[in-house]
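A.B. asks: Quick heads-up: structures coming right below.
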Structure I
């Protein structure tokens with residue numbers, strides 16, 4: 001029996017790779033929007049989902065009408081307990097990722113919080129091997145090391161260690177665990193549902209969870225100017241409806257382990273955007289870090305089944 005993949009499947013995987021990179025660029029704008037927001041970081045994350053869900057609902061309705069017009073099956077929605085379990089896991093993991101990362105910044109430096117949060121590919125790789133039986137080669141591990149080293153250099157010299165930062169550093173590492181859980185959960189959900197259905201229902205779960213967290217932990221829940229509201233809408237449109245949705249699409253066609261490494265393009269892009277938009281200087285270390293990230297992604301791609 002011929003077990004080779006069809007040309008259609010191969011082309012879909014090839015197309016998924018640039019889609020994943022576009023998604024990484026989309027979420028790279030998130031720290032910029034958070035920096036410009038007039039409300040607290042968790043409240044900002046809540047509005048990211050609140051404003052994204054209606055757009056995702058419209059997208060789902062378009063999918064349904066398109067399916068009817070082309071006489072295809074309508075996009076499936078969560079029904080069984082098993083399906084709801086994975087959708088809820090994806091939504092709660094993402095809520096934990098956003099909230100815990102923002103809390104980590106309070107107790108440690110931004111550099112530390114960002115660096116530890118970028119350890120997510122380690123947990124994704126282990127989880128993908130354990131849950132999805134993905135093959136992890138030595139070349140892939142080398143690419144992972146290169147990419148993580150590059151991400152560390154992109155953080156800059158402000159990274160530091162000290163007993164007063166232990167709690168924040170631990171929360172930063174927990175952020176990586178939550179984001180890894182989100183990536184693995186979305187990977188599983190995408191085997192059951194379309195991108196629009198996946199993003200809409202998991203987004204609703206995330207939105208509810210973030211509202212509860214924001215209500216309990218932050219005082220200012222409303223932006224005070226039209227500019228403040230436009231920042232929140234931009235975050236929802238660019239980073240979630242755009243960036244996260246593209247990532248969700250790509251995860252249906254790419255190994256979770258490779259996707260997590262490729263998403264380290266995000267801190268490199270974020271550093272570039274901070275330089276262009278916020279005037280934050282880039283030094284030689286950041287330049288070397290960006291090269292290492294790209295090298296690591298290339299090595300991980302060489303080791304991945306998607307090119308075979």
Structure II
């Protein structure tokens with residue numbers, strides 16, 4: 001009996017026919033519902049007319065080149081902000097995760113061999129820093145991203161520090177997403193078997209070396225799907241740049257709508273663009289994960305020992321394999 005048949009009963013010919021008929025009926029019902037509930041109401045209001053779609057799909061339209069010029073500028077600004085925020089969030093989040101792991105290990109140390117007051121001072125300082133980092137993580141993770149971006153854009157000029165709106169958006173996205181990524185990596189490292197850290201300590205590795213060389217690479221591989229999901233969130237959250245008047249894709253889309261008065265058409269095009277980019281990002285993540293899994297399997301395969309010279313000569317003389 002195969003393992004598949006143990007988990008569930010294999011459907012017979014009658015059940016397969018019923019499943020196929022049910023799927024076909026459900027598809028027809030969905031198409032009919034989409035026709036009567038979506039297509040006809042939109043068509044009755046003229047939402048499929050070339051007057052509304054022409055600036056987006058008809059190159060001969062007088063507004064076509066200008067509209068796509070503006071959309072291209074907004075999309076470029078979106079990708080720029082997303083790339084900078086993704087890189088900075090990964091770097092800051094990784095450093096924060098390592099810091100929290102190190103502080104947690106320091107709070108458990110006794111600091112034997114040091115003077116008693118110094119030992120208590122180091123333990124108290126480790127506990128304080130651990131509490132401060134935890135509070136920062138909980139605060140910034142609990143704040144809505146739009147509020148974080150708003151306070152960054154308003155707070156920095158109050159201290160005499162002025163940036164381009166791009167950097168306010170990147171800093172705001174980095175603050176939020178770095179703490180989320182830090183918690184993802186920290187949970188991944190703490191979820192690994194404790195014997196790995198103990199074995200690393202037994203061969204003389206320091207806690208920082210253990211984290212950097214053993215725990216962190218495994219946490220990246222294990223938590224890669226969650227990390228990619230968070231990176232997709234970063235890309236979508238660039239649309240919150242409207243709060244500081246950053247000209248990203250949605251903000252420029254609203255400007256186009258204000259002139260052409262075709263919100264459905266513009267938002268459909270922008271939605272397709274975001275879907276394509278996010279889908280490409282998810283496929284890239286799957287490719288990287290497959291490569292990492294294949295690399296682990298290849299690395300874990302034991303090497304084949306070459307046959308002894310005596311057996312090779314015997315095989316050649318008899319003409320038969322051993």
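A.B. asks: Taking 40 as the value of relative contact order in percent (Cα under 8 Å, 6 or more apart) derived from one of the structures shown (I, II), identify that structure.
C.D. replies: I
A.B. asks: As an exercise: log10 I(q)/I(0) by the Debye sum over Cα atoms at q = 0.12 Å⁻¹, calculated from one structure in I, II, equals -1.05. Which structure is it?
C.D. replies: II
A.B. asks: To test your reading of the models, identify which of I, II gives 18.5, 62 for Rg and Dmax of the Cα atoms in Å, for residues 63-190 alone when calculated.
C.D. replies: Answer for the origin of the read-out: I.
A.B. asks: Consider the structures I, II: one of them gives 2.7 for distance in nm of label points 7 Å out along Cα→Cβ at positions 39 and 55 as calculated from the coordinates. Say which.
C.D. replies: II
A.B. asks: Still on this model: By the measure FRET efficiency 1/(1 + (r/R0)^6) of positions 95 and 271 (r between Cβ atoms, R0 = 25 Å, to 0.05), tell me the structure among I, II with the highest figure.
C.D. replies: Comparing I, II by FRET efficiency 1/(1 + (r/R0)^6) of positions 95 and 271 (r between Cβ atoms, R0 = 25 Å, to 0.05), the maximum is at I.
Every number here is computed from the coordinates shown, using simple stated rules; none is lab data. These figures come from a predicted structure and were not determined experimentally. Cβ atoms are built from the backbone, for glycine too; each structure is taken alone.
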